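The following blocks contain the structures, represented as structure tokens.
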Structure I
Amino acid sequence: MAGMMLALATILGGVMLFSNPVAALSWFCVGLFCYPQQVVLNFGAADFSLARVLIIPLLAIQILRQGLWRTFRWNRIDTLVVVTFVCQSLALLANERLMKIAERQSGNCFDTVLVYFAVRLAIRSLPDALQFVKHLMMMGSVLAVLGVVHAVTHRNPTAFLYGPFWTGDPPYMMRHGFQRADVTFGSSIGLGMFLAALAPLSISLRAPARLPRSTPYLFLSFMILGTAASMSSGPLFTIVVSLSLMAFYPLRNHWRFFLFVFIAMCFFLEIYSNSHFYYILTRFAFSTENAYYRIGVYEEAFGGGMTGHWLFGYGLIGFDQYRNPIGFNWEHYDITSLFIGILIKHGLLGTVPFLALTILYFRRLACAFRLAASSPTRWFVWCLSSTMIGWSVGTLTVAPIGSLLPFFFILIALSGIAPALVAAAGPTFSYARIPEEDSAKGRVLFVA
């Protein structure tokens, strides 16, 4: 498999070298999402997936050949991305050996910080963002179709890509007579969350240039089918929240009233029900037992599980390493939550900057919506916001692993630069205009 991976890295690297910035980023995403990240090359203690092999050439092409650093402007989200990574690394010093931290965090840097800045460098205008989203839709559509095939036939069409890393589908991957599709993600939750996040973005392409008007709705259909093929409650919860927010768009000016009604309903259920209001959601899960387990993770975390470890956490524990450090004797060792996972591993030192990052990218999206001067730009920001809210709700019960972690930072990068994109688009922006790359001047032109 090493030969296949190196051949793919060479081909994709060569294509990226002669592509424009957005296309080069999209080819990197092909290596990230369409090839199993569980297949790795070992260099000493370091493991390199195809995406990790490609990210350094991508950044080198962006900086040295395309000169994108000249138009780069540092912002507060850039600072928080770096600060979050540094604080989480420092928190590990209290519980882990320095060499183990260097091994773990170097890979984490490739998956998060470097991917984030690759997006920041490549996406320079709203047409760039729309073009990138369209490329993601194409990848997602292919993966969704393969996911449906996997679910129905019980055979993974991409199993050959795993080589010796393929161990077959375990029995627990069956639900209601269907295989829980994972395709290249190695996890049904991974595939489902990826497609669920793309679903709102697919409608952001409504009536764009060079696409038939029905194409965005076709993309949406693929994303919904692919998410359903994962047979996972977390992704289905994510896509329901996201699409509900999109349907709410005509009523957006009345959001305060609906928020009040929602909070009032939660209080009513909490007071008059014989259990907490959030237990009602377990009735809609594929597996009630798994849903109760996820609630148990939160109850154990805030019910005394973090005693003595609030500041620095426990270190590297949970799903990625089946080991128990000193003092970690939780009943729930599989940490099925992004936020609780960060708290357990890095304590408040790593969690507080991450929460600040989360709040800031939502503020940037709100700012972008206020700055949007045309209906198409407002709709794009609303769709991106729906994706991020659905993602945040979904990751309350899902821990991003594999390709999902770089994808999360791709979404953060798009959210962080949204105000600049819509402000530059201006009030005359329309999907009816066709973006074309002016390679001589390095900017986007609009041709009627």
Structure II
Amino acid sequence: MNKNIRNFYGVLETVSFVFLCAVAAYCVVLGTSSILTVNGFSLWSVLIAGLLVTALPAVLLRLKSICANPFMWSLLGLAGYLAIVFVRTLQNGYTAGQILPSVTGLAYFVTFPFVAAVLTSPKRAFLLSKVVMYAGFAMSVITVLFLIIFLFAKTPFKFILNFFWQKEYLNFTYISDKLCRILFVTTPLQLFSCAASVYFQVKCQHFSWCYVAITALGLVSVFITYTRALYLAAVVTAAVVVFLLLVRSSAQQKKKLLKHVLTAVLVCVLPIALFCLVAGYNYFGFAINRLTNIRQPLSPPSLSGDILQEQENNYLDATQESDEYRQQIVKELRETIAKNPVFGVGFVYQLKIINRMPEYFFLDLWAKIGLFGLALYLLPFILSIVMAVRLTLQRKSECSVLWVSVLTGMMTYSIFQPYMQVAPCVFLYVCTLAVVNSEQQTTNIE
């Protein structure tokens, strides 16, 4: 290969890496929303196409090493099995148009060889992690600003809410003039900014208040969702990333890690306490009520306080009804699974009590593709954990620590939500595998 061709491939790889960073940032900021979609034409499609086209030469050059890694083989096994289930579903009388909504997101696993071909060094994994961290931070800022507008600027708030709602960008629940739930479609992905800022704090030579602010604001954004599944995902993510960092860190880094976590939690509490003071409402108490379903008065005794309490009780009643509804969904999903627990009933089935997507992703996936298919879906995730832990024990892990931690949190969230089947989440799943793979290959070379 002459010098000009090598230079061309070098430029092409750089361009493909830029596309990779842009796609990852898009996932974290915009997710599945249609904000940048016009007449069915979206920026997402342009970025994905750009990544695939510019990364294709790198795939061809590294095809042998890509095909040799266990992630590729596990994903090929999953793809083959999904194709079989697709054909079985067609044979059951369903059309391809009915089946495609169930497999469109999963189809993004095909991007793995392209991402792996581009993400070939710890340095690139480091840069990608930085991009995702700052993208998550930007989303945290948007979330907090949205709450401020809700509290103090009702007229522009209605316009912004309507715009976000039409673009399928936001799940907003009005409870009272002082209280609302704000859950953007990408809010769970702000776990990336929290975990990444913890990781980069440990790597930083000096204690950085910038990373503290990123973690704290991400936690504020998670808190004001008042979503129990997301709270659990945040706790799991924090536990995994802190554990892995403690294993691989020096004594000085461990002290810095502990200082960062405690400081970030305290800094997180301050703006929430300020919102409580300004709104005259106990947001902490409402979060506890949501978690425990114990009705505690949260406003001072007064006519307005009684009205607020009634509005909150109405919402908690709706939460209880939702929990009962979820129990019915679980019961019917289990009945569907029992029809064919090993291989599933196919991509299309209809629950009697629901006219929308079941909220329990793993039970839904089990019902569709069986325990065998579910195991194939989880196999790359399990392999990534095993590799990341092994690298950590060898003191050779880098960004894999934060990516595996967040993926674990996202998987936890998906126990209760249909999250890990949408395209942005599947793509970030792929990125996690590629990051772990790049570190493993670097270790093998060493």
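A compact table of results
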read-out	value
Given 3.2 for distance in nm of label points 7 Å out along Cα→Cβ at positions 48 and 392, calculated: source structure among I, II	II
Among I, II, structure where relative contact order in percent (Cα under 8 Å, 6 or more apart) as derived comes to 23	II
At a computed -25000 (helix-only ellipticity at 222 nm (-39500 (n - 2.57) for each DSSP H run of 4 or more, over all residues; to 500)), which of I, II	II
Computed 24, 60, 16, 0 for P(r) over Cα pairs in 20 Å bins from 0, in percent - originating structure among I, II	I
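Here, each number is a calculation from the coordinates, and none is a lab measurement. Bear in mind that the values here come from a model prediction, so they are computed numbers and not experimental data. Cβ atoms are built from the backbone, for glycine too; each structure is taken alone.
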